[in-house]
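**Q** Several structures are given next for inspection.
FYI, it's all coordinate maths here, none of it is from the lab. Only a predicted model underlies this, so the values are computations on that prediction, with no experimental measurement involved. Cβ atoms are built from the backbone, for glycine too; each structure is taken alone.
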Structure 1
Amino acid sequence: MPVVVLDEAEIAADTARALVAGGIRVIELTLRTPAALEAIRRIAAEVPDIVVGAGTVLTPEHAEQAADAGAAFLVTPGSTDTLLAALAGTGLPALPGAATVSEAMRLAERGIDTLKFFPAEASGGVAALKAIGGPLPGLRFCPTGGITVATAPDYLALANVACVGGSWLTPKDALAARDFARIETLAKEASALAR
């Protein structure tokens, strides 16, 4: 899953189309820039072949704004009670973040069994997720944070990994240059990693 940071909403639809051409059907567009909400609106309205979600949802306001913009799902880097209540209030599917066993157990107690593992590499990477899978076999993860096309297969080989996310599919320099052909090529490489 591409984790996309857009500084310009004007390139949102073309970025999404390049990902679709490369075989990607879902995008996490982070709320890290002022252009993010408008970018989500444009992708939701103009590129029906991709499911757009909002990432870096940090507050109840973010959750509401992303839902209003047309996000189909929400992703958080971590989980607080206030934020979890806001996610539930939108009615949208959510991928709340966890980086420790205790955080994962707390989410599991709420009935949440699919989580974001962030920051993946800094939190122990493949070895950490493999270890977490022992005592918590009912949980599945989408690791993000420091993952590359070279390390993604190691994550995907784990039974408790549903997918991986990364910014390598839409590098900042390719976005700035509007190099959608490169983004399509990177998407094709990532699609080939699917199990």
Structure 2
Amino acid sequence: MGLMEGVLTAVFGGGRNRLAETVEVFRENAEAGAARAAAYQGAALDQFGREFMIERRGWFDRFMDGLNRLPRPALALGTLFLFVTALVDPIWFAARMQGIALVPEPLWWLMGAIVSFYFGARHQAKGQEFQRSIAAAVALAPQVQANMAALAALQAGAGSAVPEEETALEAANPALDDWRELRRGA
């Protein structure tokens, strides 16, 4: 017995698994590797979520955002207004278009550049806001996954939990019993 104990202690150590430690020198422990990968992914998601957090904004920022939203609807509604006035009062519309025909070409180029830069900057700001919302959604992914796993466990293992709960409630509800009696009688 002492010889076997000596051999086993030499191979497996006193409370340690020397064989497993030796194998781990040549091959990664899959469980430890998965834990490291999960920690790395969680840290990356946390960093990504913090990078794109939506900060609280003051009244001035909200006012400026509202003001920035005006040009596109104003341009669209103005164009529709021009179509309507062309139908309602063609003489008035023709007089205004003659005035626009007198605008020099460099001014049209300047107007095009201003409108292009405005809509380009707006597009970039909205794109960044969209990325922030995606980061917030991705940060919620582990919570959603945990909720889905809990729901799947409830569905698979506790299919009878809801009916038992309902029967306990039904037994303690005399009004429900009276109502059922009335329905059976009718």
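**Q** A value of -1.10 was computed for log10 I(q)/I(0) by the Debye sum over Cα atoms at q = 0.17 Å⁻¹; which of 1, 2 is the source structure?
**A** Going label by label, the one that fits is 1.
**Q** Taking helix-only ellipticity at 222 nm (-39500 (n - 2.57) for each DSSP H run of 4 or more, over all residues; to 500) from the coordinates of each of 1, 2, which one would give -11500?
**A** It was calculated from structure 1.
**Q** Could you figure out which one of 1, 2 the value 3.1 for distance in nm of label points 7 Å out along Cα→Cβ at positions 22 and 78 was computed from?
**A** 1
**Q** State the single structure among 1, 2 that was used to calculate relative contact order in percent (Cα under 8 Å, 6 or more apart), giving 22.
**A** This value belongs to structure 1.
**Q** To test your reading of the models, identify which of 1, 2 gives 0.85 for FRET efficiency 1/(1 + (r/R0)^6) of positions 46 and 62 (r between Cβ atoms, R0 = 30 Å, to 0.05) when calculated.
**A** 1
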